[in-house]
Structure I
């Protein structure tokens, strides 16, 4: 956890949990595991237990001491929805995020099923977290919360088409102020168009005898009773309410020892898809292997050196 970070798309990291286990090919060369395991067995070190799942309750209140608003990447050294992190602890993490509305929290997971189950949809969002609250203070905070939390973005990792098809539907069905994808390390071409149709929205009828919940193309009147509707969620950078299934896409190649190559064409395709759907696109890096092939130093993150048509770093405007 840190006041600053070298991760280009956020301002700070916050790790109320550390440690994880591998679930898909994107985990094969995990930077966090490599770093943590370096210190396994070092008495008194923060990572004395290496990359074993470790709850860090002393870190829970850290954002409460940050007064200046910032973007915060939650668990850069873990996965909040790992099966070994208790529901009650996840409820405490969400309560802290609710108590610090000045910050924007970016929660990224590969455990899409547990995220969907715990966080819930726009209809039942937050209910299971409320039920899991370990104490009255946490429960009251979650009870008083507007759902979805307007300062919490939820994302899933998408390294290839198989993982896109598996994880994105669960993300789309989960309540979040912004839904985003981290296509890093990008290991193959990915088609996101099924989840980025322009003009897609979440909508709730305001008719007293109807109150229908509707997800689909933007419209002004309820298809059942004709009453006016209300768009739900926060606005993403494309100008649509958060019914837009995906509100932000981050793309990058793999870095470090044993990095697998990323074709620039895969990244360009994702940029084109985002442009067509008015979804903000953030190109992080070429990756070590691809940068080497192109004669670019390091991991290919210097925008002055990478191909001109990938020099795009757009943020969500909320």
Structure II
């Protein structure tokens, strides 16, 4: 099963790559099965077993997720968008779009609203399997530490007062209707104007979504000795006026100073554990002496955590003048 999780990850990576490059011919089940060296029957059975959905349904939802952003952000005609993403006609695109999101493409273009997009599944995850690193590869890059001033913004998020860690957070959220990982990530992915959005649709982290910890006297103590409540959401401009999904919270975050602990790109499968340990060590041993700052553990301050192995892994911790 471990090996098949890796194989399915290859398939979902290939699907997004092909959709992005409009290479529709290469997204067929036959093509992907041959690439893995298995029959179509065996591949589709394993895909459903691991992802929980049929291959064709996953592919259709991912095409629609990419198409929705074109409807939202571009001036292309709806017919051109329909053809680009493999729909045979404007009518077929409209039926699929409305059946999935509850509005037609033209209605959505006039008034975009948060909708649950089908985010990319990640069947292969070292945390999921409880595995350490493979091999002896270690990151050659160190941890960069620097101060920044972050302008005032808004933070749209969900939170959990009882969770302890990323996977525990989502396990607990999955017990709350409408707050499971797939729904929340899909809603956040559909929101335009996220401050950390790099324009990508391939991964959740590439669409501006981040883990955060709000300092809360009633929250759980973390390894840094700070009581905090775990959150997941997106940073938005201070003038954001869009719709707020009913299961989410929108708060104002004032301009403030922060201390950043940042590691550069790394191999997620082989280095994630050691990079995380390096960051934890750097934060635990950082000496504020002579900096003119100290850690700010005031209620309401936010710690942001960015995890995007292709770019960086970093913690942004609040500070104040000492």
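No lab work stands behind these numbers, since they all come straight from the coordinates. Keep in mind it's a predicted model, so treat the numbers as computed, not measured. Cβ atoms are built from the backbone, for glycine too; each structure is taken alone.
If distance in nm of label points 7 Å out along Cα→Cβ at positions 79 and 183 computes to 2.1, which of I, II did it come from? Can you show the working numbers first?
Working: I: 2.1; II: 3.9.
Only structure I yields this read-out.
Out of I, II, choose the structure whose coordinates give relative contact order in percent (Cα under 8 Å, 6 or more apart) equal to 12 when calculated.
Label of the originating structure: I.
Quick one: percent of Cα pairs over 27 Å apart came out at 44 when computed from one of I, II, so which one is it?
I
Computing helix-only ellipticity at 222 nm (-39500 (n - 2.57) for each DSSP H run of 4 or more, over all residues; to 500) gives -11500 for which of I, II?
It traces back to II.
Going by Kirkwood radius over Cα pairs in Å, for residues 151-190 alone, which of structures I, II comes out largest?
Going through I, II one by one, Kirkwood radius over Cα pairs in Å, for residues 151-190 alone is largest in II.
Out of I, II, which has the highest value for mean count of other Cβ atoms within 10 Å over residues 87-94?
Going through I, II one by one, mean count of other Cβ atoms within 10 Å over residues 87-94 is largest in I.
I, II: which one has distance in nm of label points 7 Å out along Cα→Cβ at positions 7 and 111, as calculated, at 4.8?
Value 4.8 for distance in nm of label points 7 Å out along Cα→Cβ at positions 7 and 111 corresponds to II out of I, II.
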